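Visitor: In structure tokens below, several structures.
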Structure P
Amino acid sequence: MPITQPISARPNAPIPNRYGAMCTEVYDLDKPPGSLPDVPFYLDRLAGTEGPILEAAVGTGRLLIPLLEAGLEVKGFDQSADMLESCRRHCAARGLSPDLRQARFQDFAYDHAFSAILVPVGTFTLIDDFAEGLAVLRRFHDHLAPGGRLLIDLMPMGYLTNEKPDIRTWTAANGDMLRIEGRAVEIDLVRQRRVTHDRYERWRNGRLVESELEVMAFRIWGLEEFKLALATAGFGEITVGADHQPGRHPGRSSRILNFEARRPAA
């Protein structure tokens, strides 16, 4: 599908990967804290970790909260104010008060090192430029203590060319129907970049009362390409599994790739 000008370069274009109020509301309904199958995987991988852990793009806290409740010391950042507000609300309801900050992948900064950094559910692909992605990997490396681990989940390359529309509905607490219709509007096989338009709608008594457009831009990495990027950023002991199943190797049917790498101890 030819597009002559990138979406983000058009006048008055929405900001990509914004995660606004309606998107956050739907995320809460679709992925409440502790609901996704990666939670046991991360609890197992992080068991016994001493020292602070950082979750990048923490969202509404759907992974952060189970980790905190397991006794781990976890901090988080996210660029979306709406997502962070939801995360703080969920944490407060459970008596938790973690260090949460508003920041982007490209400029987050802490004055101490972490024992582990997590980037689950393919969130790293929201960095839709190769050079920026590599710079963020180096920033992760610099924020890890010697011997610290980086754990990143990525969608496989097949996600790049998937043009099937995403149409789903949820029922809000007040009875409103929330609907999303997501469609690919740009697929760039050379840059490995995909842009979708996600239209969020609120329906009440059969009438559309609110809508919100989210422009989502992704860069999809090849498996070996990402291993090389991790090595270029200074990481070693690079491994990759699939689908949050210990011992499972990536294959044609894999839905998510689980990378782990370590900052060298010396």
Structure Q
Amino acid sequence: MTDTAQYLIKEEPFYQSIANEVELYEAAYAERLPVMVKGPTGCGKSRFIEYMAWKLNKPLITVACNEDMTASDLVGRYLLDANGTRWLDGPLTVAARIGAICYLDEVVEARQDTTVVIHPLTDHRRTLPLDKKGELVNAHKDFQLVISYNPGYQSLMKDLKQSTKQRFSGLNFNYADAKVEAGIVAKETGIDEETAASLVQVGHVARNLKGHGLDEGISTRLLVYAARLIKQGINPNQACRMALVAPITDDADISATLKHSIDAVFG
């Protein structure tokens, strides 16, 4: 029998609510509605789900989706060992059995034929067929399915089917406004608020370049990385170039624009 304690969030994760997303999620969980959290990379979607799992005192099983993930990776497979074959539940099956919140992170990265297996868990059936095992798993009453989705990755080849999207309720996330985001960076890292505000200012310059040479702007996560480097004594200009420029672009012109903005902010 699976020990659910190993999936509980022991300490409160820091999460700064922006609007009424906590209240909305609690209502969705009370009805066990599947939830889609939508927003750009590094804006706090995963942290929010961790926080809600902690607040509700429910086990959380997170799956980092990727293009090589198969349905068997989610639901389980037979394995060979010294005693013959044995069945090993996948993370989705474990979550359905024990009543965990199953969080499929960046679900758009998974193959569409893989995401189809979640459909029976997202409607009135709340079941998971294990075809290879010949078993139908009825989801625990506490089970909830949550997916994250970055609309910025939409393309003809990488998008969720409408038949999948319309099985979920949705929460829209975005980067916080400048003052709140600076407070988040300061709280996360212990850096002074003036420096945090300066980092956010650089971040906003990059976000304005999205669609004009950048696929994604600088995330709150990267701002936190830069702040941590500065806290270790790294010169702010160098910290920003390492954490805010190098990870997001290889384009010389875009890099020069970002470096210019860093120089303008930090001198």
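Visitor: If mean count of other Cβ atoms within 10 Å over residues 79-86 is computed to be 19.8, which of P, Q is the source?
Guide: P
Visitor: Computing mean projected area of the Cα convex hull in nm², for residues 135-254 alone for each of P, Q, which one ends up highest?
Guide: When mean projected area of the Cα convex hull in nm², for residues 135-254 alone is computed for each of P, Q, structure Q gives the biggest number.
Visitor: Something else: Given a computed value of 0.55 for FRET efficiency 1/(1 + (r/R0)^6) of positions 159 and 231 (r between Cβ atoms, R0 = 41 Å, to 0.05), which structure among P, Q does it belong to?
Guide: Derived from Q, not from the others.
Visitor: Same structure again: Among the shown structures P, Q, from which was the value -7000 of helix-only ellipticity at 222 nm (-39500 (n - 2.57) for each DSSP H run of 4 or more, over all residues; to 500) calculated?
Guide: Structure P accounts for this read-out.
Visitor: State the single structure among P, Q that was used to calculate volume of the Cα convex hull per residue in Å³, giving 157.
Guide: The value was obtained from structure Q.
Just so you know, all these numbers are worked out from the coordinates, no wet-lab data involved. Since this is a predicted model, take the numbers as computed values, not measurements. Cβ atoms are built from the backbone, for glycine too; each structure is taken alone.
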